[in-house]
Structure 1
Amino acid sequence: MARRKRKVMITCAVTGAIHTPSMSPHLPITPEEIADAAVGAAEAGAALVHVHARNPKTGQPDQSPQAFEPFLKVIKQRTSAVINITTGGAPTMLVEERLQPCAYFKPEVASLNMGSMNFGLYPMLERTKDFKFDWEKPYLEGSHDRIFKNTFKDIENILTTCAENGTRFEIECYDIGHLYTLRHFADRGLVKPPFFIQSVFGILGGIGPHPEDVAHMKRTADRLFGDEYEWSVLGAGRNQLPIAMQALSLGGNVRVGLEDSLWAGPGRLAKSNAEQVTLVKQMIEALGLEIATPEDAREILQLKGADKVGF
């Protein structure tokens with residue numbers, strides 16, 4: 001009997017809070033652009049779409065529920081993809097602000113950062129000289145002396161608030177210690193398996209993008225969580241596709257999107273989130289693997305279903 005192909009979940013993070021509007025004309029800013037980007041990514045093969053909101057006039061990260069509302073219902077109406085709302089917001093925000101949209105909209109999945117860290121965006125100043133908006137340069141410069149705060153208390157606050165709504169988590173681990181923090185909360189019963197661990201590589205302040213770093217993260221997660229987790233990776237910037245390829249060979253899932261990288265190849269800006277999804281989909285299929293559908297993802301991650309969200 002032929003062996004069943006492994007199904008790979010693609011997550012697409014469509015805009016984020018790392019890149020600023022001056023870095024790419026293709027970065028989604030307005031609610032309409034964010035909705036179209038998410039739908040396009042889903043049509044290209046993403047089972048999950050990870051969303052942030054921005055001020056439609058300036059592109060500045062905006063974590064108010066009012067900023068999310070115009071595009072959440074549109075994405076839900078136009079696609080069956082799992083909608084994953086950020087609790088990370090931006091490193092400049094307090095956790096109370098970051099938590100608002102998830103507490104209000106009760107999504108199937110919410111992202112959750114597993115630790116405080118330096119989050120260095122200031123090297124991006126070397127390649128961006130002219131800025132469209134006054135907030136962009138200080139935002140990047142300020143990361144030189146900024147901590148992205150995610151204390152044990154902050155994490156517990158998010159876990160308990162979202163768990164009451166049946167929301168599960170894309171657990172973002174930027175370093176090995178973050179896996180141990182997850183183990184701590186799992187041992188306390190505040191988060192239940194299957195854990196959806198998103199390992200992040202190449203952010204200045206977190207673990208690096210070397211193949212040994214990727215393998216080390218996987219080995220540690222295997223030891224701490226055994227068969228109780230699903231592993232996914234994202235590589236920042238030019239690391240996106242090389243790390244995706246390594247993770248696929250190790251049995252993992254992948255995340256792409258303009259939140260994580262603006263590029264579709266050396267020196268070539270991605271024209272859309274869908275373009276990045278298409279590139280990684282081709283990689284997955286070339287390895288003889290199958291693309292997970294949104295319904296596959298709901299089954300794998302044991303999600304509550306799109307009919308039980310608050311939007």
Structure 2
Amino acid sequence: MMKTLKYYFKDCKKNGYCLGAYNFINMETLKAICEGCKKSQSPALVSVSEGALSYMGENFVKSLFDSAKKTYKLPIFLHLDHGKSYEVCKKAVDLGFDSVMIDGSSLSFEDNIKLTKKVVSYAHKKGVFVEAELGVLAGVEDTVSAEKNIYTDPKSAEEFVEKTGCDTLAVAIGTSHGAYKFKGEQKLRFDILKQIEKEIPSTPLVLHGASSVPQKYVETINEYGGDMTGAVGIPEKFLATAASKHHIYKINCDTDIRLAYMATLRKHLKENPKNFDIRKPNTLAIEEIANMVAEKNKKVFKNSGRI
């Protein structure tokens with residue numbers, strides 16, 4: 001019998017690991033994520049943003065996921081990433097998502113509570129997990145953008161979780177969206193994280209904007225016609241610490257998948273100018289992303305062999 005998402009959040013706490021939440025935007029990226037999890041024998045959330053949901057179409061997304069789960073027989077869970085309204089979260093719940101994120105971080109504290117509580121009330125009736133966010137991450141990714149970080153207030157976190165009943169909480173401790181995460185010193189506020197953990201010790205915490213932006217992909221993209229000068233991510237040693245020594249039970253990864261995909265396509269198409277069969281570079285991209293996912297699961301998220 002397949003283990004549940006609830007089981008894995010409890011097991012993360014017990015055994016010091018976290019779940020990767022990998023965003024997919026098409027069949028190729030979903031297949032690659034599944035191949036990677038198969039290699040490492042890891043559970044995972046597979047996430048779609050509002051933008052990806054619109055791009056692929058909601059029924060197509062659900063059909064792709066159902067097919068992937070049936071094919072790979074893995075404990076993967078479909079998650080809505082950064083739902084910005086009650087309506088889109090309700091739609092995802094009704095479609096059969098396992099988990100939805102309601103992102104009210106741009107609202108006032110009171111309005112964030114009100115919106116999150118409304119989503120929780122509906123989702124819990126259908127047995128769907130709800131992730132909320134408190135604090136603001138800088139950067140741009142898909143339809144989400146902000147100019148600066150606003151760290152999560154530990155004292156407010158306790159009140160927020162108590163009043164909303166959310167299952168997991170995304171916190172802001174210095175990560176940021178997109179491929180350009182730091183201009184100066186690379187650091188995360190583990191001191192703030194420790195305070196949050198003290199205030200809400202039973203709540204699984206989430207890190208968004210946590211891609212490591214592997215420089216080999218940045219260099220390949222730049223070499224083969226792209227321009228990602230200055231792209232830099234979260235050092236994997238920070239993520240490994242968050243996964244194994246803190247209450248971070250879910251870490252999001254979107255940008256790294258896009259970088260691996262784009263680097264592989266650019267290189268192949270430049271080196272093979274006569275090729276017009278997209279299956280060839282896509283097959284290489286699937287393999288590259290799968291290897292990256294397997295390595296993250298093993299070395300960073302520490303969840304290999306947890307199926």
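Values quoted throughout were computed directly from the atomic coordinates according to the rules given, and no laboratory measurement underlies them. Small disclaimer: the values here were computed from a predicted structure and weren't measured. Cβ atoms are built from the backbone, for glycine too; each structure is taken alone.
Couple of notes before you dig in:
- Which of 1, 2 yields 60, 45, 35 [Cα extents along the principal axes in Å, calculated]: 2
- Identity of the structure behind 15.2 (criterion: mean count of other Cβ atoms within 10 Å over residues 56-63, calculated), options 1, 2: 2
- Identity of the structure behind 2.9 (criterion: distance in nm of label points 7 Å out along Cα→Cβ at positions 32 and 152, calculated), options 1, 2: 2
- Computing semi-axes √(5λ) of the Cα gyration tensor in Å, for residues 72-239 alone across structures 1, 2 gives 26, 22, 16 for structure 1.
- Read-out helix-only ellipticity at 222 nm (-39500 (n - 2.57) for each DSSP H run of 4 or more, over all residues; to 500), computed value -11500, structure in 1, 2: 1
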